[in-house]
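Chemist: The next part holds the structures, each set out as structure tokens.
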Structure 1
Amino acid sequence: MARSTGLVLAAGGIALANDVVFAPGASFTNVNWRIIPATAILAATFAGLEKLTPGFAVSLAGLTVLAVLVIKTGNANSPIENIAAMVNVKGTP
């Protein structure tokens with residue numbers, strides 16, 4: 001398995017888990033199942049890109065994980081916001 005593939009699969013898993021757990025009215029019937037094939041296609045693309053430019057593909061996969069953690073996707077807030085709300089951290093205004 002390519003080094004970038006693990007990072008992309010982690011990003012997809014984080015996005016799916018965030019959607020399942022924290023989306024309003026979260027249940028397995030309301031899950032955005034398009035995350036799974038999108039993650040598979042992105043992992044295959046990055047694996048191919050890693051054969052051409054390994055450093056760039058791994059760096060881009062790392063940025064993908066960071067983006068999934070910080071940016072709001074779907075119906076739920078970002079994972080960072082959800083974790084902060086779970087531990088009751090108050091941000092600055």
Structure 2
Amino acid sequence: MSLFFIGIVEMIIITFWTNAVTKTKVLASGGITVINIIIWYYVLQSIIENINNWQLVILYALGCAVGTMVSTYYFSLREKNQPVLTGC
């Protein structure tokens with residue numbers, strides 16, 4: 001079950017990473033990358049140790065899907081609440 005929650009956290013982190021990269025936040029994107037690699041190391045280690053347990057992969061994939069949906073929804077709400085700047 002821990003891989004389910006790790007999948008959620010990882011996709012939230014990836015969404016923030018994408019936001020940092022698109023806004024050219026160099027230090028933030030680098031820091032987030034380090035955290036993501038550490039998470040990936042744990043995920044790979046867990047899956048390799050239980051290579052015959054395909055349910056772990058399904059749980060992880062479902063967690064990733066939930067994390068993607070939650071973080072995408074968050075950024076869509078944030079974008080809607082930002083004032084629109086009109087140019088001259």
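Read the figures in this text as sums done on the coordinates, not as results from a lab. Quantities reported herein were computed from a predicted structural model and do not represent experimental measurements. Cβ atoms are built from the backbone, for glycine too; each structure is taken alone.
Chemist: Out of 1, 2, which one gives 14.8, 45 for Rg and Dmax of the Cα atoms in Å as computed from the coordinates?
Modeler: This value belongs to structure 1.
Chemist: Taking helix-only ellipticity at 222 nm (-39500 (n - 2.57) for each DSSP H run of 4 or more, over all residues; to 500) from the coordinates of each of 1, 2, which one would give -22500?
Modeler: Derived from 1, not from the others.
Chemist: Between structures 1, 2, where is distance in nm of label points 7 Å out along Cα→Cβ at positions 16 and 64 highest?
Modeler: The structure with the largest value is 2.
Chemist: Looking at structures 1, 2, which one was relative contact order in percent (Cα under 8 Å, 6 or more apart) calculated from, given that it came out as 50?
Modeler: 2
Chemist: For which of 1, 2 does distance in nm of label points 7 Å out along Cα→Cβ at positions 56 and 72, calculated from the coordinates, equal 2.8?
Modeler: Structure of origin is 2.
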